[in-house]
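Please treat every number below as a calculation from the coordinates, not as lab data. For clarity, every value in this text was computed on a predicted model and none was experimentally measured. Cβ atoms are built from the backbone, for glycine too; each structure is taken alone.
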Structure 1
Amino acid sequence: MLGLKLATDPYWVNIAEKSIDEILTDHAYCEQKAASTCISLIIQFPDKTDLVDELTPIVAEEWGHFRKVIKELKTRGYSFGKKRIDDYVVELMKFQRKGGKEIDRLMDKLLISAMIEARSCERFRLLSLHISDEDLKKFYHEFMISEAGHYRTFIDLAKMYCGEEPVKKRWQEMIEFETKIMQQRELRGDRMH
C-alpha cells in the first residue's frame, strides 16, 4: 500500500526501545513539524480550496498527536528535550524542484509529505507489532492508522491538482530517491526516521 521499496529492518525496534525517551522526543518533533508543514501548504496555496479543506483538520490532528506524545513523555518521567534536525527529511527535501512551475512545486511538496507519512506509518507499524511495552503497542497502532490516512490524503491531493500520470511518474522517482537515502542511513534507535 505505501509503495516503499526498502523496508526497515525490524531489529530497529530493539534498538529504539533501549532509548524510548529519545524516540518519543523525536516523535513529538515529527508531529510538530507535520502540523507546521500543513499550515505552510495552506499559506502557500490558499486558492486550492480542496487542499485547504483537507489539510485544515490534519493540522488539528497532528497538533493533537504532538500533545499526546508530550503527555506520554511526561507520564514516563521524561522531558521534551532539545530541538533536533530530521536528517531524513533534509535529504528528502533535496528531491524538491526549485523554481519552475508552481504546479510542479506543489506536486513535490505533497509527495514529500506523503513519503514522510509513509515512512512514519511503516515505523509505527513495526513499533505496534514488536515493541515489548504493551501500552506503546496500542499507542503506536493508533498513530500507524492515522499516518496511513494522511499519506493517502497527500497522494490524492497531488493527483487532483497535478494529474494521475504525472504524479504516478514522479512518485516512482521519489521512491527510488528515498530508497537511496535509506540505503545510506545507519539504523538509529534515537530517531523515528
Structure 2
Amino acid sequence: MKIAKTFSHINGEEYLIVHHKRLYKEIKDVIASIDVESCKTKISKEKTKQGELLYSPIELNAAFKEKFEALGWAETRYSYYIALDRELMQLSLDMSAPEQKKFLESKGEKNPIYSYNQTDFVKNKVAVEVQFGKYSFVAFDLFVKHMLFYSGGVINVGIEILPMKSLQARMSSDIAYYEGEVYNVMRQGRSSPPVPLLIIGIEA
C-alpha cells in the first residue's frame, strides 16, 4: 500500500517530524509493507456489487496489527470515572482511575461510573488508529477517543489511517474514507478537535 495524502491538524505531522521522526518512518514503512492484494478476499453480497471480489476490512486490519505489533506498538487502554460536574472533571483528568474514584467520592459523588476507551496502537505517546469501519467509528476516534487520550496525558498526537475514496470504492459500502473525514474536520474549524492529529489517506 502507499500513502496518497496526509492532513495535519494543529501541527500533528510537524510534531512527528520534529519529535518522532523514527516513529513516523515506522508508520510509513508499515503502510508500504502491506500486501493489499492478498487482502482482496471478500465476495460481496450487496445488490450493487453482487459477486464482486472486494478488499476485506478484517484482513486489512489483521495485516496492520501484525506489522505494528512486530515493531512494539501495543493496544492501550485509558480508564476513567465519569463526572458530570465540569470542575470536578477538569480536576480529575490527570489522575489515575483509582485516584479519580477516590477524589470524586470525597466530593460527594455517589457510585462514580467506571468507563474506558482503548486505541489500536500506542508507542512513546503516539497513537495510531487504523480505521476501515463505518463513518461513526471514525468520528468517535477523532472527536472522542484521541481527545480523551490526549487530555489524559496518554498521548501527544493521534494518527488516523483511512482508505482513499478510490480504495473505499472497492470495499463494502458505508466505510469511511479520507476525503470525507478530512472535510468533516476542516468544517469544524482550525482548533476542533483540540488535539494534534495526522490523518493519512492510503491507496492500493
Item to complete: Have a look at 1, 2 and say which one yields 2.2 for distance in nm of label points 7 Å out along Cα→Cβ at positions 7 and 151, as calculated.
Response: 2
Practice prompt. Could you figure out which one of 1, 2 the value 1, 7, 15, 17, 17, 15, 11, 8, 5, 3, 1, 0, 0 for P(r) over Cα pairs in 5 Å bins from 0, in percent was computed from?
Written response: 2
Worksheet, complete the sentence: Working back from 3.9 (distance in nm of label points 7 Å out along Cα→Cβ at positions 103 and 127, computed), options 1, 2, answer is structure 1
Discussion item. By the measure distance in nm of label points 7 Å out along Cα→Cβ at positions 95 and 111, tell me the structure among 1, 2 with the highest figure.
Written reply: 2
Item to complete: Taking -26000 as the value of helix-only ellipticity at 222 nm (-39500 (n - 2.57) for each DSSP H run of 4 or more, over all residues; to 500) derived from one of the structures shown (1, 2), identify that structure.
Response: 1
Response to the item:
With relative contact order in percent (Cα under 8 Å, 6 or more apart) computed for every candidate in 1, 2, 35 is reproduced by structure 1
